[in-house]
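K.L.:
Following are the structures in question.
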Structure I
Amino acid sequence: MSDIPTELVAMRHSIDNLDQALICLLAERFKITQKVGVLKAERGLNAADPERERAQIARLRQLADTTGLDPEFAEKLLTFIVTEVVRHHERLVRDRDEA
C-alpha cells in the first residue's frame, strides 16, 4: 500500500501529460524551423536573425508575465531554443557548402 496521497498522484499524472505535450510541441516547432533553415540555406540568408530574436523574446516575456510565468525563465528557455535552431541552421549551411 502506497503512502503517496491520491491528490499527489493525480497532480503528477497531469505533469506527465503536460511534459508529453511540451515534447510534442517542441518536436513540431523544430520540424518547422528545420524547413526555415533549409529555405535560408537555399537563399543564402543568415542562420541567425537577431532582430527577430529580440522581438520574439520581448513578445514571449510579455506573454509569460500575463500568464503568471516568470519572464526570466521564458527568456532563458527561448534563448536556449533559438541557440539550438541557429546551430541547426548553421549546420545546414555547412552541409550545403560541403556538397
Structure II
Amino acid sequence: MPVVRVIRHGQVTLPKEFRDALGVKEGDILEAEMKENQVVLKPKTLIDKIPESEFELSEQGKAKVREALEDYKKGRIDGPFRSVKEMKKSLSSK
C-alpha cells in the first residue's frame, strides 16, 4: 500500500496509480470528507450556476424533461450510476 508524506501547509501528493485510476489531473477539484479517523477524497466537477432568466428550453427539450420525469415516477430507469460513463453504457445497451 503506497504511503504519502504531508508537506508544508498540509499538502500531500496522491500516488500516480491512484490519480490514474480516478482520472485525476493537476488542477482538478477533490471533495474532502472526514469518516471516523479517515479522509475520503472524491473527484468533483464544478459548474457555474446559470440564472433561470438566462436560459429557456425548446419545446422539444421541455418534452424530453417531461418524458424523463414520467419514466422516473414509473420506475422505468436504471441506476443509480456511479459515473456518466456507466450511465451511457446502460443507455447504449437498450
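K.L.:
Out of I, II, which has the highest value for relative contact order in percent (Cα under 8 Å, 6 or more apart)?
P.N.:
Going through I, II one by one, relative contact order in percent (Cα under 8 Å, 6 or more apart) peaks for structure I.
K.L.:
With Kirkwood radius over Cα pairs in Å computed per structure, which member of I, II shows the largest figure?
P.N.:
II
K.L.:
While we're on this one: Tell me which structure, out of I, II, gives 14.2 once mean count of other Cβ atoms within 10 Å over residues 55-62 is calculated.
P.N.:
Attributed to the structure labelled I.
K.L.:
Moving on. Can you say which of I, II returns -30500 when helix-only ellipticity at 222 nm (-39500 (n - 2.57) for each DSSP H run of 4 or more, over all residues; to 500) is computed?
P.N.:
So the calculation was done on I.
K.L.:
When distance in nm of label points 7 Å out along Cα→Cβ at positions 7 and 31 is calculated, the result is 3.9; to which of the structures I, II does this value belong?
P.N.:
Among I, II, the structure yielding 3.9 for distance in nm of label points 7 Å out along Cα→Cβ at positions 7 and 31 is I.
Quick note: the coordinates plus some simple rules give every number you see, no bench work behind them. Not measured: the values here are computed from a predicted model. Cβ atoms are built from the backbone, for glycine too; each structure is taken alone.
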